[in-house]
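Read-outs throughout are calculated quantities, based only on the coordinates presented, and are distinct from any laboratory measurement. Treat the numbers as computed from the prediction; the structure is a model and nothing was measured. Cβ atoms are built from the backbone, for glycine too; each structure is taken alone.
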Structure P
């Protein structure tokens, strides 16, 4: 069920205060328009009526897609070092169903990436290892600092990459890399159950086995 609350927020630029809608939970099945806004980063946004500037809100959000059997909790206020302690809290608040995947993310880019992965039925655990491989073996003129999955075709994966120049680029990668890593690593992975924070730290030990 989609839910929201109203809260007074101050513009960090001009200090104007307004009451705005802050979304607490998005149901992708019943409200696909809100899902689209989330993917476009226009959902949790404060548009100041005084100065006209827009600001992305750092508010926790639960994303639910019963068709894809996926729940994602995004908490931008949570530090990476605190993520491990948050997992049992989520388990108590949101009991798990073994048929669903449960993910904790720390920013909107991570959440959006996992939604994109679910659209193509790709495993985020494998994709984190693929991203490490791309970063380790990259031959780009501008070194890549961040990498997020965007879409997939039959023979290639498309990523959104941020270079050391802080600009964003689209980066195609052969889909064969994903399937090779999937074949090698999947037998080594733990059961895909319960709340998990799947990120680069999760992927590092498995990537080390490929080097």
Structure Q
């Protein structure tokens, strides 16, 4: 699933490449995604900006997020999260930040406050994350990805600076200060009175009815 940047209101849709639905390959021992994978709203990795440390331009996408809590999320779910760290994937020559976070409602949330806590309470996850992103495109015939900083996961302070930078880039994009590069920034206003609560539902809809002699 991807955010369709080119369409009005940027809907979530199954990504299509060369006329075929795109799926994430299973690279043993990993099966699918190993975290809840999403994006921060109102962020943009500017392809017109060369990062001073990664030496690569942004990938023209919202900022990617890996939520490492124990509960599997669902498509379109909105989570409030705590930021823990950042990894700088270099994907086909572009900077593609991966921000590691945890759901604020996760049982481990109070113990995880910075990147070193991830290794303490979830040993091996950072290494597995590095491996996952390095190899996930190989089954599609693409080369292995690399990371800036020799694969190091930067700390919370650094991650917050990346988020702030990408938020400011989004501000420039949405206000017309950057080349749209095909991104649809159209928006709509909801007329007053149309944002109404759902219609009430009769309690009998969810009631069990026991049928005498049934089964």
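Things worth noting here:
- Read-out FRET efficiency 1/(1 + (r/R0)^6) of positions 23 and 191 (r between Cβ atoms, R0 = 30 Å, to 0.05), computed value 0.45, structure in P, Q: P
- For 5, 16, 23, 25, 20, 8, 2, 0 (P(r) over Cα pairs in 5 Å bins from 0, in percent, for residues 87-134 alone, calculated) the corresponding structure among P, Q: P
- If helix-only ellipticity at 222 nm (-39500 (n - 2.57) for each DSSP H run of 4 or more, over all residues; to 500) is computed and equals -5500, the structure in P, Q: Q
- Source structure (of P, Q) for distance in nm of label points 7 Å out along Cα→Cβ at positions 55 and 151, computed value 2.0: Q
- Which entry (P, Q) yields the derived value 3.3 for distance in nm of label points 7 Å out along Cα→Cβ at positions 31 and 159: P
- Computed 17.0 for mean count of other Cβ atoms within 10 Å over residues 119-126 - originating structure among P, Q: P
- The maximum of relative contact order in percent (Cα under 8 Å, 6 or more apart) over structures P, Q, that is, the highest value, falls on Q.
- Distance in nm of label points 7 Å out along Cα→Cβ at positions 167 and 199 from the coordinates reads 4.0; which among P, Q: Q
- In this comparison of P, Q, the computed figure 71, 45, 40 for Cα extents along the principal axes in Å is attributed to Q.
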